[in-house]
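K.L.:
Pasting the structures here.
Values quoted throughout were computed directly from the atomic coordinates according to the rules given, and no laboratory measurement underlies them. Not measured: the values here are computed from a predicted model. Cβ atoms are built from the backbone, for glycine too; each structure is taken alone.
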Structure P
Amino acid sequence: MSNLNDRLQQFKKNFESGAAPYNVTPERVAMMHRATAELKASGIEARALKIGDHAPDFALLNQDQIEVRSRDLLRQGPMLVSFFRGHW
């Protein structure tokens, strides 16, 4: 089995090719590359949390619209935060 970086590079190649199932146009690919370059130029990478950094306390609504606090979850053990944009 290939490593994660190899798999991500293959996904990127397939995605940017414009083939199904994504069918991304060259204009959209160029737009994504410009947006990525702008984010990098802004210096945001240097300010982002790194592996092992402690995140600040936060509170969010869960799927049932109930507030969940990170400090409460951490009392139960380690916590993983995942961001999912959804399918468009």
Structure Q
Amino acid sequence: MKKRYDFSRGKRGPVMPPAPNKTRITIRLDTDVIAWFRDQVNRAGGGNYQSVINEALRGHIQRQSAPLEDTLRRVIREELRKTG
């Protein structure tokens, strides 16, 4: 290692700029939730567990905004599959 480094042209902030349409936040999730998502990514052969969490949240939002009729049809189909 050098005894002295030159930081005169250094810049503050992250090394890489954030991806477009992404917002950096701090969130606290339960350890078992994070472990489950990481395990899913590992079983799938790798990837980014944060992207999987993002997909799960997006799916939840879409289901919440679906018309009641669509939700009822989905639930009835799922129940019929279980009995048949």
Structure R
Amino acid sequence: MSYIKAEEILPEELIRQIQEYADGVYIYIPRKPGTRHAWGQKTDYKAELKIRNDRIRSDYAAGTSVAALSRKYHLSEKSIRRILQNQ
């Protein structure tokens, strides 16, 4: 998510009204109902995690220990176990 200056998109009067409630703070404005994106939908990150997790499961099935997987993938042993549990 990137920030946009209010002055670039909102009328001056609306900015003054908003300042009555929240002067000088960051505000998150949620998307309209029905226009929300699912997590990972706008990037390839969800697919990348699936590939990584599949590799972890494959390495584990081939005999690699949880401790070794933790070092190899730079994750905690708890995270590795969670990935292995959610097959």
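K.L.:
Taking distance in nm of label points 7 Å out along Cα→Cβ at positions 7 and 55 for each of P, Q, R, which is largest? List each step's numbers first, then the result.
P.N.:
On the way: P: 2.1; Q: 4.0; R: 4.6.
Greatest value across P, Q, R: structure R.
K.L.:
Ok, one more. Where does the value 31, 20, 8 come from, among P, Q, R, when semi-axes √(5λ) of the Cα gyration tensor in Å, for residues 23-70 alone is the thing being computed?
P.N.:
The structure behind it is P.
K.L.:
Could you figure out which one of P, Q, R the value -18000 for helix-only ellipticity at 222 nm (-39500 (n - 2.57) for each DSSP H run of 4 or more, over all residues; to 500) was computed from?
P.N.:
Details: P: -12500; Q: -18000; R: -16000.
Corresponding structure: Q.
K.L.:
Figure out for me which of the structures P, Q, R the number 21.9, 65 belongs to, where Rg and Dmax of the Cα atoms in Å was derived from the coordinates.
P.N.:
Traced to structure R.
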